[in-house]
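Readers should treat all values here as calculations from the given coordinates under stated rules, not as data from a laboratory. Quantities reported herein were computed from a predicted structural model and do not represent experimental measurements. Cβ atoms are built from the backbone, for glycine too; each structure is taken alone.
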Structure P
């Protein structure tokens, strides 16, 4: 027996909640901007520079308070120590030391000596301030270029109204993801930038599927009101949207549970992105599109091609 999450011939009036959904979206976007301005982001070593050491205690769980006390006596400046994954793993972050590369290596060796033979050093990283600033600049540029390229694609693929609605929904997804990281204090690093770009791609793919059906129905049902066409398009693509989101979430939940601490923040960002991206495709993108006066095509019904997602 085939599982059906969404029944056939659904007829949900999505646009009935348009105003409420747009008000909610404006609220969470404003909240995300406020959180970013007030709390900022917990920038990883990729962006702010410094030394990172991952170590494992071979004799059992770590007494973090004791280890932190030992490290703070080393006079290396700002030192942050936290548990990492299991009770035997720790992550040590140290501010960049004055001097050249030799001084950074000396600090790493000093930390390793202080931790002692009971700790197995599994990973060490050093990023200078120049490299960190360059990575931050390129990360912002990558997100901006991706959004710009998506806007141009949607403009040529559909019409300018679709492009504006899609970019507003996409910006909504990116800003709320940044707000999530500001609220939770998860580390914001290059993996997070990759997650944001992945979220953008996932969200716009879902939006394009809905927009493609909207365009076909605008041609096919010329006598229908715009709200009826939009609702019909959403209901016709709802099963595909839900199934794609659920299968993606199952994979991401598996990464959160079994992928370790390194992948946890990335997977959590992606889970949020899938949820908020699905929501924005249905309520934000189409809700904004309903505000425009869309032109009806002059194509006849029998000249219509099937939407891309229905073709062989």
Structure Q
């Protein structure tokens, strides 16, 4: 394809309006419309980029080549499915859907129509992660913290689906082995759903991942620490920085090995821009997206498994949680 893709954004709240900004700036994308159930918000963004506003996304089916679905998780399946069945490329925000059945229906629809389905696990496009990914050989242990200050957004889902799912996707991508055991705990603090959770994942190859996610923290923190033989890496997503320590064999005449500390080279850029550029290119060239529907389903499956363990622990502890 040589012409611009006709693009649209479904849901232009906090994150959706950033999707609209990027689509409007890309040379191979023509943002033609935005959609939102909040007419005031939708019209504001439409006027900002001089595009059409619609309150019903169905009006755009057959009128666009690619869309971002940035709606609440509860509607991901219904909205994405309609576009996928029509052969329209879809970038759906994480998590891919509420249930595995919904995710499967979306994946099957994309395969049947030939449409591109990409899932918005944005940290895959973080330049720091991409630098780290190049040096992974044999991950043995992860210590991960994803902490956020409380906001009224994404309260339709719990912290596992909202924040921890990022790390579940990243770790599943880095560890070439199946998860064999999960231990998890979680509690509600400011909402009826889980606001703070910790999960320990054990893999068949011996790797262990310890993940803590909170949306009621007093600070913002997005860090991943990784240990593999003779190497340690500390990834800061926000700073787009990877510190490393390596144990080097002793040089001639030395009695002890040398520890070398440094930083990996990182070409910093906006992850959302990289994500949307990648999606547009996948739609134009009909190539497999970096984060496929199957990848999104894998992360969703792990999130559900973590929630199951949390529920079992909570029942034993007599804690009442909402999983609706």
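I have -21000 for helix-only ellipticity at 222 nm (-39500 (n - 2.57) for each DSSP H run of 4 or more, over all residues; to 500), calculated from one of the structures P, Q. Which structure is it?
It traces back to P.
Given a value of 16.6 for mean count of other Cβ atoms within 10 Å over residues 57-64, point me to the structure among P, Q it was derived from.
Values: P: 13.1; Q: 16.6.
The read-out was computed on structure Q.
Say we calculate relative contact order in percent (Cα under 8 Å, 6 or more apart) for every structure; which of P, Q gives the highest result?
Top value of relative contact order in percent (Cα under 8 Å, 6 or more apart) goes to structure P.
0.9 is what came out when distance in nm of label points 7 Å out along Cα→Cβ at positions 145 and 225 was calculated for one structure; which of P, Q is it? Mind showing how you got there, number by number?
Working: P: 4.6; Q: 0.9.
Attributed to the structure labelled Q.
Quick check on the output: 21.0, 65 is Rg and Dmax of the Cα atoms in Å, for residues 17-200 alone, derived from one of P, Q. Which one produced it?
Matching structure: P.
Out of P, Q, which structure matches 23, 43, 24, 9, 1 when P(r) over Cα pairs in 10 Å bins from 0, in percent, for residues 193-248 alone is calculated?
Going through each structure in turn, the value belongs to P.
Taking Rg/Rh (Cα atoms, Kirkwood Rh) as the quantity of interest, name the structure among P, Q where it is greatest.
Numbers: P: 1.10; Q: 1.00.
The maximum falls on structure P.
Given structures P, Q, which gives the highest value for mean count of other Cβ atoms within 10 Å over residues 65-72? If you can, show how the numbers build up before the last one.
Details: P: 13.5; Q: 24.9.
Sorting by mean count of other Cβ atoms within 10 Å over residues 65-72 in descending order puts Q first.
Quick check: 4.7 is what I get for distance in nm of label points 7 Å out along Cα→Cβ at positions 105 and 137, calculated from one of P, Q. Which structure matches?
Q
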